[in-house]
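All of the numbers you see were taken from the coordinates with simple rules; none came from a lab. Being a predicted model, the structure only gives us computed values, none of them experimental. Cβ atoms are built from the backbone, for glycine too; each structure is taken alone.
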Structure 1
Amino acid sequence: MLEAAQQELRDLRVRETVLSAQGERTSENATDTTADLAAQAAIISALTPVVATLPTGSRARINTEADLRRATQRHQNLTASQQLRGPVAALNRALDLRQVQVQIAEINSFVTEVTASKAAL
């Protein structure tokens, strides 16, 4: 029983390390994604009214429309990826980490109790 608890404890410590590292990266990615989304939104807002003022078929209009399409596509991709790398993902990873930390504390308590019980026998 004690050996199984210690194995579980080792596994949870590895998971804690992994979740901690992932949480740091997710937080950084969430910040970067939010900033990039704002930048793409600004580009879209700036280019949209310009397109209408340019002559149809002109090189300037074609290039501006291409820039607008790229910015719009990038914005859509970033919005979709926020589920994996955004603030909500960072919070979910933090929750997972806290749950693992609670499990570690409980198993440590269990190991201490079992060890004390064995010593009393």
Structure 2
Amino acid sequence: MNLIAGVIWSIIAILNIVFKDKSQISFLTFGWIILAVLYLGLYFVQRFTAYMTIENNVISKLIPLPKHIAIQDITEIKKFKHGYKIISDGKTLAINTEMINEDDLITLNTYLDGIQLKA
């Protein structure tokens, strides 16, 4: 979705630059350029960066803002239709399973089912 939006904003900005006089380029054109760069940048970050990792007994969600929860601190795991909410003493980590590919999602489900929760 971000790729499509970025391409559309790019096309609008390019058409606006090509078909208008150079003296008439407005702030709106710069807005379209900024939107195109932001959407394309977001697409590439989501495409080429891991959404989450599980390493050294720590679950880390890396996109959009990094959050970490130690596995031994987990007190509750809530499963929803499109994700998980992992709760520890003072931290909550929401995981959107739609952003995880199917093979990794199976691994995540198996891993979370096997976690011993802190009492």
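Give the label, chosen from 1, 2, of the structure having the highest value of mean count of other Cβ atoms within 10 Å over residues 2-9. Kindly include the intermediate steps, with their values, before the conclusion.
Details: 1: 12.4; 2: 15.5.
That would be structure 2.
When P(r) over Cα pairs in 5 Å bins from 0, in percent, for residues 50-97 alone is computed for each of 1, 2, which one produces 5, 20, 15, 13, 10, 9, 8, 8, 5, 4, 2, 0? Numbers along the way, then the final one.
Numbers: 1: 5, 20, 15, 13, 10, 9, 8, 8, 5, 4, 2, 0; 2: 5, 22, 33, 28, 11, 1.
Computing P(r) over Cα pairs in 5 Å bins from 0, in percent, for residues 50-97 alone on every structure in 1, 2 gives 5, 20, 15, 13, 10, 9, 8, 8, 5, 4, 2, 0 only for 1.
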**Message:** I have 9.0 for mean projected area of the Cα convex hull in nm², calculated from one of the structures 1, 2. Which structure is it?
**Reply:** 1
**Prompt:** helix-only ellipticity at 222 nm (-39500 (n - 2.57) for each DSSP H run of 4 or more, over all residues; to 500) was computed and gave -14500; which structure, 1, 2, did it come from?
**Reply:** 2
**Fill in**
Value 46 of relative contact order in percent (Cα under 8 Å, 6 or more apart) was derived from the coordinates of, among 1, 2, structure 1
